[in-house]
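Have a look at these structures, which come just after this line.
Nothing in this text is a laboratory measurement; each read-out follows from the coordinates by a stated rule. Every value quoted in this text rests on a predicted model; they were computed, and no experiment measured them. Cβ atoms are built from the backbone, for glycine too; each structure is taken alone.
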Structure P
Amino acid sequence: MLFSTVIGACSSEQTDGDFMFLRNKGADMPVRVLGNTGSGVMLVWLTGGPGDLTLLDLGEATDRIEAHYGMTFWDQRGSGSAQGNAAPETFTLAQFVEDTDKVIDLVRHLYEPRKLFLIGHSWGVTLGTAYLLDAQRRMKVDGFIDVDGNHDVPLLYGMKLDWLHDYAADQVAAGKDVKYWDEVRRWCESDPPLSRANLHKLEDYREPSNALFYDPDDDFEVTFERIFLSPDSAPAYLFVNASNVEENLYHSDDVLFEMSFSDDMGVITLPVAILWGEHDGIVPLPAAQAAYDSFGTPPEDKRIVTFQHSAHEPFLEEPRAFADAVIDFVEDYR
């Protein structure tokens with residue numbers, strides 16, 4: 001009886017917006033379009049990770065933005081509830097850029113927006129920046145919203161080490177778990193070179209910190225309704241895609257160094273909003289200024305907005321302020 005009730009249930013997760021699959025190079029990628037699609041303005045959200053599912057990003061902030069504009073969310077190949085049988089060799093940055101281009105073309109074809117903005121979070125900014133380096137693709141986008149984004153993996157790695165070192169030193173000084181944090185501090189001081197192995201070690205060491213959420217009581221809200229009463233596929237996420245992208249995308253240490261765009265970002269002259277959690281330990285705050293300096297956008301058309309009570313997820317920790325910052329930017333350039 002319970003099973004039949006669940007199957008027969010209907011939720012706003014199933015009925016709101018438009019849902020479709022985009023098939024490209026072996027991947028069937030779910031695309032959801034929500035919000036005010038009649039506004040003439042569309043935002044395309046590039047989720048983090050790589051490999052995160054978009055349902056983690058939905059909440060009060062996106063609801064507020066959707067009241068004004070249409071928003072497109074999609075699970076990238078091998079991410080979230082994406083399906084299909086994408087070959088490991090398709091997990092390249094170039095292929096992710098091509099997939100992004102297909103999504104943008106789909107949105108432009110179906111909704112004919114007057115203005116289209118890219119909004120990327122974390123890895124989504126790596127992807128969005130790579131996309132915008134191409135002149136023809138830039139013509140399809142009217143503005144870029146960079147949320148705690150990674151545009152230069154080697155540069156960011158040093159910032160990550162500095163943040164973790166300072167956090168560990170503070171914990172030692174406060175007498176908190178001294179043995180553990182002193183080990184972390186000394187590892188950072190050893191200047192470990194950038195590699196997949198050291199990135200994973202850094203992430204493991206950082207796990208007990210508040211790098212992700214400034215308030216340690218905050219977390220991602222994944223409700224029963226969202227998982228089981230939505231178009232998303234829980235089995236695809238739980239049993240197929242967990243860690244799939246990262247393992248295939250970062251197939252060698254050399255790839256990490258290829259994701260370095262600081263010297264190339266001068267060609268991106270679109271309006272840019274750089275939105276950052278002040279306490280971010282995943283992509284530390286100095287990366288915001290580095291991005292600002294690297295974009296070729298005229299000073300009058302780029303801005304940095306920081307959130308004092310957020311770490312890496314300002315749209316979850318300060319949703320109202322985050323939504324206001326997005327809306328203010330879009331209204332200036334719609």
Structure Q
Amino acid sequence: MGRLRGWGPRLRYLVGRARAYDSANLRRIALRIAESSGKPRRLVELDMLWSSIRYEVAFQDFAEWDFHMLTPHERRTYMTSAKSNHLAQRLNAVEQRPIFANKLLFNGQFAPYIGREYLDLRTCGVNELGSFTSRHARVVAKVADGLGGQGIDVFSTSDLTDLEAFKIERLAQRQVLLEQFLIQHSTMMRLNPTSVNTLRIVTYLDKAHVVHTLARVLKIGNGGDVDNFKAGGMYTLLDEQGVVQFPAIDGGDRVFEVHPVTGTPIVGFEVPNWLAVLNLVDTIAQEVPRIRYVGWDIAITPEGAAVIEGNYNTGVFQLKPSATGVRRGSLPLYRSVIGF
């Protein structure tokens with residue numbers, strides 16, 4: 001009976017994948033892999049389709065983690081987006097998820113830890129907005145339920161000459177949240193000054209209320225306003241001391257040992273205020289105990305660390321074999337910690 005229940009999430013995943021099947025996306029990704037690997041495109045496509053069933057790996061994940069060059073044994077070690085989703089559905093209480101799905105609710109719940117002022121543009125008056133913008137040189141407008149860096153715009157307050165029109169336009173774009181632009185630590189700014197370069201720390205809160213870290217990720221912008229992978233940014237993993245050991249990758253399969261814009265070395269980069277990060281994550285991971293599996297976005301500030309948001313259905317971050325030589329994924333760690 002337990003095995004039948006265990007097949008439920010996989011069957012739902014397969015049905016969802018069948019409904020969302022995009023043949024053009026399959027061909028596009030397969031062609032990219034075929035050109036770089038020398039394998040026939042048709043064989044790559046068949047492998048991608050088989051792997052989506054056998055390993056629950058999405059097409060983009062297949063490319064990101066070089067599945068075409070891995071053995072079956074190696075493939076079985078990889079955490080996938082689908083498996084992460086299964087965990088999120090099992091470990092995170094439905095009634096508590098809106099706190100993490102809505103940035104305004106999140107800011108209210110985690111106010112002591114966000115390190116910035118914010119406004120709800122739906123309820124604030126022009127005078128309050130004027131007072132807010134007078135205190136901050138830059139502000140960030142966000143869609144409250146936006147994902148992957150979408151619906152985010154940064155503004156210099158010196159350019160906002162008509163605050164009423166600004167408010168109307170933001171609300172028309174569903175950007176109901178206005179935040180103070182966080183000033184990041186100068187060391188983080190040297191990586192990329194146009195965006196706040198954040199950390200994604202994935203945690204699991206066990207039944208004894210012990211916080212376990214499953215992934216430590218450094219996300220780096222590449223000239224844009226945000227550092228998100230889907231918005232042109234890149235990422236790499238950190239060791240337990242907050243040091244980068246391997247090159248970063250972006251969504252186009254490009255590999256970076258040095259930042260292409262700033263020239264700052266990525267390999268060997270040390271995240272400042274690392275102890276503050278660890279202490280912050282240990283605290284916030286226990287704030288909503290019925291949400292036990294979270295990917296936290298953390299900014300490094302001159303004063304310490306601040307939480308940007310928490311993702312109850314976090315993405316998965318692992319090393320790219322062709323860029324690092326590492327051909328083992330993080331699934332064994334997840335299983336040993338969570339016990340599935």
Structure R
Amino acid sequence: MRKGINPQKDKVEEGMEEYHQVLVPVYIPNEEGYFKQSFDVLKLCLTSLFKTCHGRTYFTIVNNGSHDEVTNYLDSLLQSNQIHELIHTHNIGKVNAVYKGIMGHNFPLITVTDADVLFLNDWQQETYKVFGEFPKSGVVSTTPISKLLKYHTYDTIWKYWFSRKLRFTKPKNQLALERFAESIENPEFYNSAHLNNILTLKGKSANAVIGAGHFVATYRGDVFEGLKERYSAYKLGGKSVRKFFDLPVAEKGYWRLATEDNFTYHMGNVTEPWMQEALEKMVVVEDTSVQLPQLKKIKNNVIISGFKRFIFEKILLKEPIWSRFLRAKGLSKGESGKY
């Protein structure tokens with residue numbers, strides 16, 4: 001039986017001070033083989049987040065089936081109020097873990113990051129500059145990757161095809177590009193054309209790089225509204241990230257952009273001395289006055305968007321049109337052939 005009325009009934013949730021959720025899915029099942037140093041990498045990742053995030057950041061960690069020592073460490077972070085939310089589950093896969101952390105909240109900005117990312121000072125502020133400068137930004141990465149200029153970027157390139165605002169420039173941080181290639185165990189990931197040229201969109205007060213990757217990215221919260229599917233059958237891969245994180249951005253008419261400079265490093269699963277050195281140089285951020293950039297919803301015409309995508313993929317990306325576009329934007333003939 002029940003007596004009385006639950007005191008929480010019909011209560012409206014009070015507004016939260018935090019407006020930016022940072023969500024980290026963690027899967028470290030053991031400390032052997034591939035995962036031998038993953039726990040140390042995780043600690044570097046979270047410590048860098050705690051140091052560099054402003055005071056209106058909400059930390060969510062989804063423990064996606066990690067072993068006991070990692071689980072106890074994460075519990076201690078919650079108990080010491082270093083994080084706001086900790087969800088324990090068995091290994092349900094990255095996509096499902098992320099969606100579990102998003103549901104039940106309504107944050108204007110959501111950063112989804114792998115547990116092997118090192119964050120640098122000002123990463124949030126620089127992300128906000130891109131959102132503020134380019135209202136159609138739907139996802140912004142803090143690690144520019146020059147090879148992503150064709151990945152779900154048709155709407156942006158379509159708009160600036162003939163504009164001088166869209167040009168190849170020299171990367172702000174070539175070393176960061178090289179470190180990313182090393183972190184994925186593929187030193188040849190970039191050729192000389194990629195290392196010396198990156199497609200950049202010029203704004204009035206901030207510039208942005210065309211394209212955004214997956215391992216760390218900040219999304220507008222409304223990207224995840226009204227999705228038809230919220231479950232992936234894959235633990236990892238199987239094009240699940242593309243389906244659940246990339247396509248929703250494009251289908252809502254938003255752009256994929258990155259900060260002009262590098263503000264996050266992909267560490268991989270092995271620690272290196274430079275990572276600890278970078279961590280020690282970071283300045284602890286305690287500011288709570290950082291303002292949320294204005295985020296206006298964009299009305300997207302599905303038919304027009306589909307037409308743009310069709311023309312981009314079936315015509316504009318084909319030779320020799322794409323090569324001519326690359327040269328018109330600043331590449332030499334030799335560089336356009338490598339890009």
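Brief remarks follow.
- Structure with the greatest value (metric relative contact order in percent (Cα under 8 Å, 6 or more apart), set P, Q, R): R
- Computed 15.1 for mean count of other Cβ atoms within 10 Å over residues 117-124 - originating structure among P, Q, R: Q
- Value 3.3, calculated as distance in nm of label points 7 Å out along Cα→Cβ at positions 189 and 213, assigned to which of P, Q, R: P
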